[in-house]
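Following this line, the structures themselves.
What follows is calculated from the coordinates using simple rules that are stated; it is not laboratory data. Fair warning: this is a prediction, and the values are worked out from it, not measured in the lab. Cβ atoms are built from the backbone, for glycine too; each structure is taken alone.
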Structure I
Amino acid sequence: MVYDLPDMKKELLIGAHTSAAGGVHNALYEGSAIGATTIQLFTSNQKQWNSRPLGPDAIQAWEKALEETGISSIMSHDSYLINLGSPDPDILQKSRGAFEAELRRCHALKLTFLNFHPGAATKSTEEACLETIVDSLVETAPLTQQGKTRLLLEATAGQGTTVGYRFEHLAYIIDRVHKIIPIGVCIDTCHIFAAGYDIRTDETWEATLKEFDQIVGLQHLYAFHCNDSVKELGSRVDRHAPLGEGKIGMDSFRFLMTDPRTRLLPKYLETPDGPPLWKKEIAMLRNFATSGL
């Protein structure tokens with residue numbers, strides 16, 4: 001397959017999961033302070049089921065900060081409590097309600113992406129879990145049409161009974177919903193490495209992208225979470241490390257910033273230590289992308 005070279009004049013979308021403490025607009029200002037051109041945020045408390053809609057003042061403050069910072073391609077991360085594949089009727093009902101509330105907030109803020117972990121089987125099979133996730137997503141179809149936010153399945157590490165750690169899981173969901181709702185994939189580098197996909201070198205990235213393209217389709221890849229991994233390849237343990245300080249290594253992230261298939265896709269850091277580290281990592285990723293020009 002032949003790929004066109006990326007437009008080197010296009011803006012690089014690099015950022016981090018910034019804090020919305022004190023108001024969602026503050027996530028934009030924190031992003032601007034660390035040199036981010038995009039951010040990910042929680043639009044509400046990620047550890048609570050109930051959340052209030054964003055009021056007019058919050059939306060006005062957001063729009064003001066958006067204009068002042070120029071940050072774009074913004075991604076929300078949904079609540080960690082949500083399990084769209086739960087076999088428990090009560091948990092499933094709460095999850096679907098919380099997910100729809102999150103999507104409404106994304107529409108109110110005009111966010112580009114809503115990133116979410118597909119779900120966990122808990123007491124059911126992976127197959128049943130995947131089918132329940134499909135049903136949950138299909139239910140959102142009328143709401144997705146009320147805004148432009150695209151739902152992104154986050155590739156998982158495969159801890160416990162979570163699904164989404166195999167490209168086949170992602171493909172199963174996308175194949176059944178992509179004609180009904182706006183859907184895509186966000187690859188977390190730590191997660192797929194822990195799930196067993198080797199991305200440490202240019203050669204292994206080539207193999208992984210080829211496999212992803214064959215199973216899911218590169219046209220469905222919209223974003224990356226950039227994190228190194230504390231744990232070894234195939235550990236199925238999700239532990240993030242600073243870029244270049246884990247088992248993946250820096251060459252992996254240099255590849256992402258230079259390969260024409262991945263260079264211009266939005267990238268969000270979730271590495272430990274917060275803004276001081278993110279500022280350095282954003283500058284480093286940007287340098288990878290421009291040093292060869």
Structure II
Amino acid sequence: MALRTQISERQRRIGAEYRRLREEAGLTVKEAAERVGMGSPQLSHIEAARTSLDAGRVRALAVACGCTDAPYVDALIDMGASDGKGWWTSYKNQMPDFSLDLAEMEGVAQSVHNYETFYVPGLLQTPAYTNRVYEHRYGRTVSDPEMSLQFRHERQSVLTKDGAPDFRFVIHEAALHMRFAGAQKMREQLIHLLEMAALPNVKIQVLPSAVEESSPYPSPFLICEPGHADLATVVVDHPNRSEFLGSQAELAEYRKTFAHLSGISLPPVDASTSPRAHAARDSWGLIQHIMYQL
């Protein structure tokens with residue numbers, strides 16, 4: 001089988017997981033390869049994500065490394081079974097690799113936790129809001145705004161597809177006060193947030209500026225989790241790039257951070273409840289208040 005010349009972050013994440021299994025078992029590449037009936041160069045290519053590993057060999061590797069977590073092994077096999085093709089494939093060589101990688105990871109995720117500081121999360125943006133974001137990207141040039149907007153629209157379909165992941169968004173209040181899109185477009189954007197919060201798999205919380213017990217986290221990030229927590233990937237958004245993290249220590253740290261941010265945020269938007277249910281301050285009430293000021 002020919003070796004891959006282009007490797008996606010999902011594939012890279014799987015290879016890193018094979019390496020983690022082997023290293024935690026204290027095995028060399030040669031020792032692990034012998035136990036699963038292959039040469040050490042082949043296993044090196046697999047760990048580097050230059051080629052894949054079939055289900056039988058994945059199970060053999062897990063046994064050789066002393067891994068008895070059956071749900072983890074099943075999830076690892078499922079994660080590696082994808083050929084990497086999806087709606088995003090048609091945008092290859094047209095959109096940045098990190099955008100394609102993010103769409104692919106969301107496509108195999110079962111849950112996504114997203115924290116945002118100054119922007120409404122991309123999956124929840126209206127086209128008019130996104131257009132204004134694209135006008136100035138601080139290091140990321142948008143050469144074809146129309147195509148980028150179409151890509152964003154298709155990416156948002158993950159919210160409503162069959163078997164859609166569970167989404168949890170924590171949005172800092174600062175993002176909801178931004179006026180760069182204009183008052184009317186921002187009002188429409190806030191209405192859209194309330195509409196998206198009505199989806200059964202979507203929860204939206206607002207982190208209010210008035211929180212006193214903790215400073216806000218400075219960087220936007222999301223956690224894409226497939227069938228097992230150990231296989232999650234953290235995507236940290238920087239002005240000119242996205243960083244993909246997958247070590248167990250990094251996953252634990254970002255999960256802890258998201259749980260803390262969620263804990264100090266207002267209760268999730270729930271427009272289906274009675275007016276009396278909004279007597280206490282909640283995310284729904286704050287969004288309505290900001291809309292009133294526009």
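Which of I, II yields 0.30 for FRET efficiency 1/(1 + (r/R0)^6) of positions 144 and 176 (r between Cβ atoms, R0 = 25 Å, to 0.05), as computed?
Here the read-out was taken from II.
Out of I, II, which has the highest value for FRET efficiency 1/(1 + (r/R0)^6) of positions 184 and 232 (r between Cβ atoms, R0 = 30 Å, to 0.05)?
That would be structure I.
Tell me which structure, out of I, II, gives 0.20 once FRET efficiency 1/(1 + (r/R0)^6) of positions 248 and 280 (r between Cβ atoms, R0 = 30 Å, to 0.05) is calculated.
Working: I: 0.95; II: 0.20.
Working through the options, I get structure II.
Given 0.95 as the derived value for FRET efficiency 1/(1 + (r/R0)^6) of positions 16 and 88 (r between Cβ atoms, R0 = 35 Å, to 0.05), which of the supplied structures I, II does it correspond to?
Derived from the structure labelled II.
State the single structure among I, II that was used to calculate semi-axes √(5λ) of the Cα gyration tensor in Å, giving 27, 25, 17.
Among I, II, the structure yielding 27, 25, 17 for semi-axes √(5λ) of the Cα gyration tensor in Å is I.
Work out the source of 23.1 here, i.e. which of I, II gives that when mean count of other Cβ atoms within 10 Å over residues 24-31 is computed.
I
Who wins on distance in nm of label points 7 Å out along Cα→Cβ at positions 128 and 200 among I, II, i.e. which is largest?
I
Starting from the value 6.0: which structure in I, II was distance in nm of label points 7 Å out along Cα→Cβ at positions 56 and 136 calculated from?
This figure was derived from II.
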